[in-house]
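K.L.:
The structures considered in this document are given below.
Please treat every number below as a calculation from the coordinates, not as lab data. Everything quoted here is computed from the prediction, not taken from an experiment. Cβ atoms are built from the backbone, for glycine too; each structure is taken alone.
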Structure P
């Protein structure tokens, strides 16, 4: 399975990515700001999603909203 970021670059386990757009967090009033770095990502079973620790909590992010840092 190949997971690609917004620019089409392949993502691997342990990569660092940057958020390209302000994202609202479901179930919360907080927002993940553009430019936030997510380090040491993990790939999921879905090609469109990755997991990463953002602001001390684990979140699932859509790969279309990140770029490899």
Structure Q
């Protein structure tokens, strides 16, 4: 049986935390920033966890993580 491949796009976007949750970066911070408020842009900094309903599909894309 051949090894399963990790989806390279998912490997670039997600990391598995020690507790088992999946870490992701925030969206909506790339362009068209002039119409977004300073508060909104500030709160989009950093990382957050993937929602529990999507965690299984992300883990399926990264079988060895």
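K.L.:
With relative contact order in percent (Cα under 8 Å, 6 or more apart) computed per structure, which member of P, Q shows the largest figure? Please list the in-between numbers first.
P.N.:
Values: P: 38; Q: 43.
Top value of relative contact order in percent (Cα under 8 Å, 6 or more apart), among P, Q, belongs to structure Q.
K.L.:
Supply the structure label, taken from P, Q, corresponding to helix-only ellipticity at 222 nm (-39500 (n - 2.57) for each DSSP H run of 4 or more, over all residues; to 500) with the calculated value 0.
P.N.:
Among P, Q, the structure yielding 0 for helix-only ellipticity at 222 nm (-39500 (n - 2.57) for each DSSP H run of 4 or more, over all residues; to 500) is P.
K.L.:
Compare volume of the Cα convex hull per residue in Å³ across structures P, Q and report the one with the greatest value.
P.N.:
Q
K.L.:
Matching task: 3.5 is the computed value of distance in nm of label points 7 Å out along Cα→Cβ at positions 29 and 45. Pick the structure from P, Q.
P.N.:
Details: P: 3.5; Q: 0.8.
Computed on structure P.
K.L.:
To continue, here is another question. Which structure, out of P, Q, was distance in nm of label points 7 Å out along Cα→Cβ at positions 5 and 37 calculated from, if the result is 1.2?
P.N.:
On the way: P: 1.2; Q: 4.6.
Source structure for this number: P.
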